[in-house]
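Read-outs: derived from the displayed coordinates by stated rules, not from any lab. From a predicted model like this one, the values you see are computed outputs, not experimental measurements. Cβ atoms are built from the backbone, for glycine too; each structure is taken alone.
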Structure 1
């Protein structure tokens, strides 16, 4: 059977085809530019290679306008999901090519900032995890001049760096306590933990960087080549470029960790023992923290102590109001276990902790470094907030800080974890952007508050009271993971480094495109 179409004159069909094509052309020409294109750059149409990586869905915007702190929420115009470094370069070039005001760009790793430092209000947030290859961006090598090192993508997590390097029997020497952070993120701040007294912060253990500057230039830099950019970027809070590769120093990996906790009721003895440990350089790790009534159930009760010891700790807290703890670790291999245990026992004989409160554990090197589980960044009205305050305090004023802040304020608040431990300044490179007190030894005080959203203001008031006390008593603190609200505060923070910091911004990001969430130049 044959099917026939109704008879139509040929000129009628031709006419209808012309009309249809005309309508299509009109629709194309009349189609307005997407609002996103107008919002980003009024005089430039968004190139296809960029637009296909841009996302504006509500869940994308919600993610980019939130972080672990869950306090600051700055809504960007879009999130950007690059599949290559070239994509990021093109995005930055596009912003620079705006003849009007360029749009801002922020690189976001795992979202573990606490005050919106990785946000870009009305700009674009680059989701660096889009580049991640689950550890395949970690390459271990060796050379006569550098020994073992790892070339690591800036988007890679430190936990994946650990896993990959251990397969080769080597390891980075400086860590953060929490390993589910990106390499580029920690190097933009400093990267500190209990190894920093011995090896310096993570920024002190970098041989080379690949950086995309605020001008869209991909530059390889080191202490010898393009050194201005190298020193500026390390601890530079993302102001000069986005780290896409870091060459990290590696050393032979131990297999085990002798892990000891000691308790103190006397602050002067406590800091004396901490400083003795970091000057001896016998341990591989030294950290300290405070114990209050609130922190016992969550932070102190562990495999280190039994319920019978808990009663003793509770009685001491009732008597003193506050206790202090030291954690020290000595790494070792199976074949020298006996020697290491003897070294640790000899070291403990020189310490003045409460004799009955000495706890120890023996764990694998991997288990020690991964002791803090992965934390999720949440974004609901009921999600907890984390109004953290992290300070560097000069050794000469640590007793004053204890009397005025720790003893008087800390027992009155419910804080999950309060860290306090010392660093040796000679392990920090002053040419880098990170700033520290001008003393041979300084302490880090980390108040890692966690609160319900309606209690955030209470903790902020406590933080402000601490900062006010330091100003009033002329304790020359420096903020770590800093957050300031005025240009004057940033100038004071950087001190003698401010002029160079400003010059590097003008050189590598002259249109002030990068990292607006830090609120330094924006």
Structure 2
């Protein structure tokens, strides 16, 4: 059976020939060995470029590509993919946005990494706000960061309805996963707020797709982990942006009360409840003092006393958006909501923030962590979706037992989402229950990150052993069987879409979904 050769063999041979020519005193540049259609591209093979593209936010692995493409236009991406697809020696390709993957998902061993941010340096305007007869929307380059999308749309008094908590992520990157945060229960993930896409498929074809045009590709790409195409443009839904946020934080020691209140809040319709709902754990005093908590000195003392008695506190965070028109009633609306909740009396904390300040608050934390040398370190994150019916079992086995054996190394998030806000035609997968919980272990490690990775595996094993049917977000699997179990009933559809849109298996090899040759897919 024929085996596919890697691009590294081709480039290594090219470099060797170049070196020999240089030694012999000849003047021909080694780039003349490249296929003709690639000669005009900004392909870089130097150590600086390949090393930069060999690591990601996780810093848990290093995978060297053979080259990095710095596109000056979307056409450069099309040319690169088409060249590989047409070649006798096809090479793998990974699109890299902000490199915020954890286990090398945006890497391409011996292949080519596309540095999508290079499109920012063109003269083309890559964020355009428009309107139709009934909708506002923004046409946004796949390389754009959400913080820049927010700033551009706010100039028109508009904003996307759904964000991630961290805004320094690329549009193409989050749409390839889902894009979730405390707004997801109300507006759905970011993939549920897209009207149209431009995609370079694994055949090197530029395709515009939507729910009504080339819909199979549209649904495949959204949540498709980069397997079907490179997103070069997305048409994002917009709505009128608020000006201010009334932020409320409530403390619980009873997990049942904590989850019951969260589930009640996400059952309310738009305008009836909070616009944002998230929960997290407070396990020791360091979490009281973090940027994420930002309690007053007096409130910190109260919380420390509570923590000393109970050792584990659950924090529910809800926000109400408002503007100058709705400001007079915002406090009253929040107070009415709180009247029906069962948090610990005297442990409700409210403050007001600018809308932009609230959405971008994690960046303030990033600056603080960078100052302390705690940002550019390994991040052995684990994010899973847990069915509502088993979240109490998860609390007893994981929050109270497994996590008890390590010191705090980052926030642990736990908040519910509504499955009816997710479109089942998309590639993204969720637990098969109407309500499920996002549980994120967002930890950093200065040295012993292997210990935290082992603990992540222990958490996953606990779920398997106890029949808790979770789904990984930012999934990391290494075998075909694990991926098949992850996608469940969507697996066969996923395979068919791969064969249709990337038949040679060129795209996003770092996900390790299709490690076999196309004709061996099962």
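In table form, for the structure just shown:
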read-out: Per distance in nm of label points 7 Å out along Cα→Cβ at positions 260 and 444, the highest-valued of structures 1, 2; value: 2
read-out: Among 1, 2, which structure scores highest (criterion: distance in nm of label points 7 Å out along Cα→Cβ at positions 116 and 340); value: 1
read-out: Computed 11, 38, 32, 17, 1 for P(r) over Cα pairs in 10 Å bins from 0, in percent, for residues 364-483 alone - originating structure among 1, 2; value: 1
read-out: Percent of Cα pairs over 21 Å apart, for residues 140-243 alone - structure with the largest value, from 1, 2; value: 1
read-out: When percent of Cα pairs over 37 Å apart is computed for each of 1, 2, the largest belongs to; value: 1
